[in-house]
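Every read-out reported here was derived from the displayed coordinates using simple, explicitly stated rules and does not represent laboratory data. Owing to the predicted nature of the structure, the values given are computational and were not obtained by experimental measurement. Cβ atoms are built from the backbone, for glycine too; each structure is taken alone.
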Structure P
Amino acid sequence: MEYQKGLEQNAQSYHKKLHELIDNYVHAVYAATRQFPKEEQYGSVSQLRRAALSVMLNYVEGYARQRKLVHKNFLEISYGSLEESSYLTGFAYKEQWLKEPEYGKLRMFEKEIGAMLWGILRKM
């Protein structure tokens, strides 16, 4: 019984950490895209923001689901959205819309979030 309780607490702690990381990532993306060229407002800005927000929205919705396969599907979508936003941050960096510190910060978030999401998916 105590062992099971410990596992549940670890899972809650992991969920909380991942939730906070994704939330910080989304806010960092929104802050970074404020510097993008105005002509990209309805292109790269919109797409990157939607992709980053989708990471969180699908993670939260998946976490709320009770069925394992449905939960897994939402986590896979979340991971896919992370890959999409990761490509877009790299694209923005190459276009010189992101400076090195912002780009490095976003990459750090993407790597850590990706590893955590993949860790959950691998165990399901």
Structure Q
Amino acid sequence: MEAADRAGVRISEELAVLGIDDLSVAGLGRIGLSSIRQPHERIAELAASALFDSIKEALAARNLDALMVYGDEYRQENLRYVCNFWPIFERGACFIPRRGEPIFVGAPEGEHNAREMCACHKLFS
């Protein structure tokens, strides 16, 4: 925006710019930026729910009772994909039953991070 302003482009009249994350820095420049606030937590919750539903459908189609996904510092992507937990120095597992809510089980030292990141509402350490 500042480069456009220096080039003589009239912001708002000739150039429309809109932010999408409602960052606090949007209003700090000489030229203010309109920004849209995204409901990140709700979007993540809906995405996790859709993923869990898809896994449950696959379990039912194969007549399986549950899926267990294990992850540790060497296999981070496993848990990251199914429940948004990224183990760094700990281990964890996500149990996704065909019926009921997914459950995350992890080591006590990772409980704080799991509660902040994990898409599963049931957590055990």
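Quick check on the output: 16 is relative contact order in percent (Cα under 8 Å, 6 or more apart), derived from one of P, Q. Which one produced it?
Details: P: 28; Q: 16.
Among P, Q, the structure yielding 16 for relative contact order in percent (Cα under 8 Å, 6 or more apart) is Q.
helix-only ellipticity at 222 nm (-39500 (n - 2.57) for each DSSP H run of 4 or more, over all residues; to 500) computed as -10000: which structure among P, Q?
Structure of origin is Q.
Given that Cα extents along the principal axes in Å, derived from a single structure, equals 57, 26, 19, which label among P, Q identifies that structure?
The structure behind it is P.
P, Q: which one has distance in nm of label points 7 Å out along Cα→Cβ at positions 59 and 99, as calculated, at 1.2? Numbers along the way, then the final one.
Working: P: 2.7; Q: 1.2.
Answer for the origin of the read-out: Q.
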